[in-house]
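Below, each structure is written out as structure tokens.
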Structure P
Amino acid sequence: MRASAEKQPDTQPGLGDGLHLALLIEEGRGEWHARRIVRSLEAMGARVTVSSLPHCAFDTGLESGIDIPGFQGRLPDGVFVRSISAGTLEQITFRLGLLHALRESGVRVWNDARAIERCVDKSQTTFLLHKNGIPTPRTRVCETLPHALEYTEGLDRPLVLKPLFGSQGKGIGMIAQQSELPAPETVDQMYYMQDYVPPKDGFYEDWRVLATRHRVVAAMTRRGTTWVTNIHQGGKARVHLPDDDMARISMAAMRAVDADYAGIDLIRSASGELQVLEVNSNPAWRGLQGVADVNIAWAIAEDFLKTVVAHRAALHVPAVAAIS
């Protein structure tokens with residue numbers, strides 16, 4: 001069933017009263033998701049300043065030590081990180097450092113740098129899922145071709161190769177024998193090799209669950225004509241109501257990476273076991289919104305505000321807007 005309009009629910013209209021929030025997006029890009037988050041936050045009473053991390057700075061001439069455009073050297077009441085611009089290693093380190101500093105300064109950041117780092121690096125996500133006992137396909141991540149050759153000696157099952165960093169199904173491939181391993185320069189000397197999960201009942205199908213710390217917001221089934229089912233790669237979506245097992249494993253995966261909101265990709269093995277493929281800390285939901293009945297941006301914004309309000313109450317901190 002396709003959703004009607006992204007109707008604004010008549011709930012929590014004054015939840016954000018008195019709060020001045022920062023929403024961080026990719027520099028120089030009009031962002032469909034960000035516009036809807038801003039609209040929802042403002043409808044709940046919050047004031048929102050949209051910026052990007054390349055426009056922020058560390059400044060020891062300020063009491064806070066952090067300069068975010070629109071805040072005059074003060075700290076925001078909360079920060080929602082929609083996306084981080086691409087950049088050099090030094091630039092990304094600096095931007096994540098800003099998010100770390102905001103958290104250390106008592107600002108509630110969604111998602112904070114720790115969760116982003118754990119999710120953007122697929123090897124960390126996979127390790128944390130395994131460490132927390134969450135089912136995920138067997139995965140080997142190693143540097144250099146000799147190590148990959150050693151692992152695939154006498155390979156008796158297909159492996160999915162994924163870039164360590166990446167999303168939307170870009171750059172993934174499959175190998176059925178050792179000779180198909182890609183050249184090291186094409187994978188930046190990193191080999192992420194995950195056991196291929198064959199389709200159950202002959203359908204190439206998986207699920208994307210969008211959740212916050214508070215709840216599962218929405219979910220969809222993705223079906224493809226090949227094993228790559230991502231919407232950006234031609235997969236077809238339809239709304240899906242998660243059962244208790246799907247909700248449980250999704251929330252457990254979020255807790256494993258300590259995310260505030262995330263997109264969790266699930267697949268079912270031939271034996272029927274649910275497994276987690278990935279956890280995305282900056283999930284897109286445009287395709288999901290096209291089939292979901294809930295206003296996703298509103299639900300995420302509402303849960304973000306609830307967390308910010310509770311966090312500030314625990315710290316007994318007055319809102320920036322209230323002292324401006």
Structure Q
Amino acid sequence: MTQTAKTIIIEQHGGPEQLKLVDLPVGEPGPGEIRIRHKAVGLNYIDVYQRMGLYAMPMPLKMGMEASGVVEAVGEGVTHLKVGDRAAYASNPPGSYTEARVMPAMCVVKLPDGIDFETGAAMMLKGMTAQYLLNRTLPQGGLHAGDYILFHAAAGGVGLIACQWARALGLNLIGTAGSDEKCKLALEHGASHVINYSKEDFVARVKDITHGKGVKAVYDSVGKDTWDKSLDCLAQFGLMASFGNASGPVPAFAPGILAGKGCLYVTRQTLFGHITSTENTQAISNDLFDKVLKGLVKIRIDQKYPLEQIEQAHRDLEARKTTGCTILTLE
């Protein structure tokens with residue numbers, strides 16, 4: 001008898017109202033694939049981009065990029081996982097908003113016994129993003145203890161992990177957020193300084209904090225609203241690392257402005273450019289697991305919604321009402 005699973009799909013790009021709960025068949029894994037039964041599912045802003053059409057996707061689209069669960073079946077050629085393994089992932093193609101799925105095994109890793117399923121679902125995409133940003137997306141000469149960096153949306157899921165990770169590396173992370181409450185949260189999680197950009201000019205504050213020198217790197221998932229001013233926060237040869245567009249895409253700009261602002265570097269990063277093999281995925285996730293198991297990084301889950309409330313979850317995420325990580329729970 002064919003298994004079915006409750007699954008969230010969209011049939012066209014648009015608002016949260018496009019999210020639909022349907023029953024879909026779940027087949028057997030082919031070569032290089034596994035079947036996993038989810039215990040919890042992570043919510044990320046990339047899900048909003050895909051739903052809205054900022055990242056255009058073929059329709060109908062199964063939603064979601066991150067989850068944890070138990071491996072139910074393993075296809076030919078898969079050697080790093082076996083039936084019964086506790087596992088977690090952040091992976092393409094989308095499709096994690098479901099009770100069970102067949103998917104590529106490449107980006108699925110064993111979940112250590114010391115990490116529960118809810119934490120596993122909440123941490124993979126955001127935690128691996130923090131890892132590759134602070135360890136692999138680096139300015140000229142790298143980052144060293146005592147260096148200043150600027151991290152926008154510091155009270156979000158990636159931001160709170162990055163605050164803790166930066167503290168573990170000895171970096172002075174200057175975090176921005178849109179309220180005093182969110183600034184306090186970032187400070188409690190390891191930010192050296194915080195700036196409420198709704199009240200303060202973050203360029204002036206960064207220059208004040210760094211005694212006029214600027215920061216070695218800016219990590220920006222906000223996009224359009226913060227881009228221009230972020231460039232003005234950088235020291236000479238500094239790195240502007242864009243990894244999201246929460247306020248909209250960055251407008252086109254003339255490369256010549258980078259020379260006038262200090263011979264700056266600019267890069268646009270994605271997690272999925274860094275996890276193109278099982279080996280790379282395992283290396284990045286191992287570093288994340290190590291930080292979590294040692295207590296250097298704590299995964300804060302501030303919102304939980306049942307799968308059936310996915311529309312409200314998206315509305316809250318898009319309205320920036322959330323802090324830390326958000327998960328979908330499954331019965």
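Some points to look at:
- Label whose coordinates, when volume of the Cα convex hull per residue in Å³ is calculated, return 144 (choices P, Q): P
- With respect to FRET efficiency 1/(1 + (r/R0)^6) of positions 189 and 245 (r between Cβ atoms, R0 = 25 Å, to 0.05), the largest value across structures P, Q is given by Q.
- Structures P, Q, by mean count of other Cβ atoms within 10 Å over residues 77-84: label with the highest value: P
- Here mean projected area of the Cα convex hull in nm², for residues 165-204 alone was derived from just one of the structures P, Q, and that gives 3.7; the source is P.
- Structure (P, Q) behind the derived value 17 of relative contact order in percent (Cα under 8 Å, 6 or more apart): Q
- Value 0.10, calculated as FRET efficiency 1/(1 + (r/R0)^6) of positions 117 and 253 (r between Cβ atoms, R0 = 30 Å, to 0.05), assigned to which of P, Q: Q
Each reported figure results from applying straightforward, stated rules to the coordinates on display, with no laboratory input. Model, not experiment: these values are computed from the prediction. Cβ atoms are built from the backbone, for glycine too; each structure is taken alone.
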